[in-house]
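Given below, in the form of C-alpha cells, are the structures.
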Structure I
Amino acid sequence: MESVSTQLWTLGWVWLAGAVLVAILEIFAPGFVFLGFAIGAAIVGVLLSIGGPLSAFLAGSFATTFLLFALFSLVGWLVMRRVAGVRRGQVKVWDTDINED
C-alpha cells in the first residue's frame, strides 16, 4: 500500500470550506472586510476542484496558489466595493452633537 501525503492547501474543498468560514466571519464584521478573501478562496477552491492542468499547476506551488488567491481576493474586494460600497453623496453630516443642550 502506497503512502500518499497531500498538502491541505492543494485540496479544493479546504479552500471552499475556508471561503465559507471567512464569509461567515464577514457577518460579524460588516463592511466588506472579509468578503474579498472569501471570494478569492472560493475561486481558488473551484479551480483546484475542477482538476486539469490549471489545478495541477496550482497544486504544484504554494507561492503561485497564494498569489492567485491574493489577486482574486483583491479583485473580489474591489468589485464588491464598487457594487455595494459607499455611494457619492452618502456621507452623513451632523449638525448637532448629542452632548450639546
Structure II
Amino acid sequence: MSHIVILEGSVPTDKLEACVELFAKNRLADTKTYDGCQSCLGAVNKSESVITLWTQWESAEHFDRYMEWRTERGDFAEVLSYFIGEPRITRSKLFFS
C-alpha cells in the first residue's frame, strides 16, 4: 500500500504568497516527478495562513530518499524558513482508495 505524507503549518501572513509561489512554481513540480511519487497536492487556507501539502508515495523508503535529496540540496531548510515553527508532518499507510 502507498505511503501518505501530509505537511501542514502556519506561515506569517506577510510570507504566505511567497510561500505558495515557492511551492507552486518550484518545489511541487520536482516532487511530482521524483521517483516513487504517485500524487502531490498543495492547498492554502488564506484566512488562517496555513499551507497543507499532501503527497502519496510508493513506499516509505521512496519518501525517505526524497527527503534526503531535499535536505542535501538545502530545499527543506529553505521551505522551513517560511513557517512559524516546525510544520507538522504526518506519515500514514493508505488503507483505502
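Coordinate-derived values only; no laboratory data. Just so it is clear, the model here is predicted, and its values are computed rather than measured. Cβ atoms are built from the backbone, for glycine too; each structure is taken alone.
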Q | Among I, II, structure where helix-only ellipticity at 222 nm (-39500 (n - 2.57) for each DSSP H run of 4 or more, over all residues; to 500) as derived comes to -21500 | A | I
Q. If relative contact order in percent (Cα under 8 Å, 6 or more apart) is computed to be 27, which of I, II is the source?
A. I
Q) Rg/Rh (Cα atoms, Kirkwood Rh) computed as 1.24: which structure among I, II? A) I
Q | Computed 0.75 for FRET efficiency 1/(1 + (r/R0)^6) of positions 17 and 81 (r between Cβ atoms, R0 = 30 Å, to 0.05) - originating structure among I, II | A | I
(Q) On distance in nm of label points 7 Å out along Cα→Cβ at positions 33 and 65, which of the structures labelled I, II is highest? (A) I
